[in-house]
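There are structures below to look over.
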Structure P
């Protein structure tokens, strides 16, 4: 029987950016009966207000902390001088949905394009024009993408996805939730050692109580 793992993320979450190499390594080694699905958690709602200075400093400090804890992670601090930051990640989340519903195979390329533009190229994925440029760069139908990016339907899809994530207990990013027999088990995130996450997943899948139900053996 197939088992589902839900990856809860936001394309403008800096810790999700740091986690990407470990996540890719984990996905490559997952058992064939384990299926991983991406779900958007939604960090920050739509706003046109400039990001307050104290929040700018806080996020820049997050980037510096990540560089210490996950040394291979790259950040381009020119973003804070070249762009006009807003605390708004919902547009980037909708971009992922608009790409995904054009073709499921565009979901991950759009996530990666947003992350690379934000963290390496000092481009602002809170802006519609940036997201349209990225859609063009990864080969999407730009006219359709532009129409669907901020449509009521896409906004509703994001709303329902965020609600579903909250119901599962997805309230921090990145997060991995393994579902088995209608129960959720949180896999401890490891940014450096993906083999530890794989070991926990395999251990959890192998463990059953006397009643035949899967039992949690870790956080969650």
Structure Q
């Protein structure tokens, strides 16, 4: 049975965070699209998430957290990264940074080859509060869909078969407009920064803000 929790109820949010801490795979709303995730430090949960999504294990997963302080614990925040954080976080930009350590979080949330991690602070109070309530403060943040299927801006658009494979769902009683998937910017090699995925944050805004070629 899939349990449903609500953003607007503090107890419900705490109960949902316990599902995450206990190793559950969950579906939740963000400022971009609906996400599916689990504790980013729980490898068993992450492997289960891969199986649920039918996702290839060699495709690393992005991470959500609630503050720059938490990012600083696991990744190097260079002057360029700091500028991007101030301009676009919380918001629709996922930044790929060099990881400080590969032991804190699951290997599936890092790119082992270049020791990097894709991370974002979402512009949504509900999901940030949830992450702050969890033990690890790190939540896997991939779209709530089967691999090769489109992402979902509303809960009603999520494939019911995907929902039934999860442990819990977090809902909002008031619908908010989704801005679409985040833009992913790789600055793990600052000499050659590149956009990995163009999403809801336009390329020109990034170029104007940090004055680099992409």
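Bear in mind these aren't lab numbers, they're just calculated from the coordinates by the rules spelled out. It should be emphasised that the depicted structure is a prediction, and the values quoted were computed from it without experimental measurement. Cβ atoms are built from the backbone, for glycine too; each structure is taken alone.
Here helix-only ellipticity at 222 nm (-39500 (n - 2.57) for each DSSP H run of 4 or more, over all residues; to 500) was derived from just one of the structures P, Q, and that gives -8000; the source is Q. Here Cα Rg over 2.2 N^0.38 Å was derived from just one of the structures P, Q, and that gives 0.96; the source is Q. Which of P, Q yields 1.20 for Cα Rg over 2.2 N^0.38 Å, for residues 8-111 alone, as computed? Of the structures listed, the value fits P.
In terms of mean count of other Cβ atoms within 10 Å over residues 32-39, the structure with the greatest value among P, Q is Q.
Looking across P, Q, the calculation of relative contact order in percent (Cα under 8 Å, 6 or more apart) that yields 28 traces back to P.
For FRET efficiency 1/(1 + (r/R0)^6) of positions 24 and 168 (r between Cβ atoms, R0 = 25 Å, to 0.05), which structure out of P, Q has the highest calculated value? When FRET efficiency 1/(1 + (r/R0)^6) of positions 24 and 168 (r between Cβ atoms, R0 = 25 Å, to 0.05) is calculated for P, Q, structure Q comes out on top.
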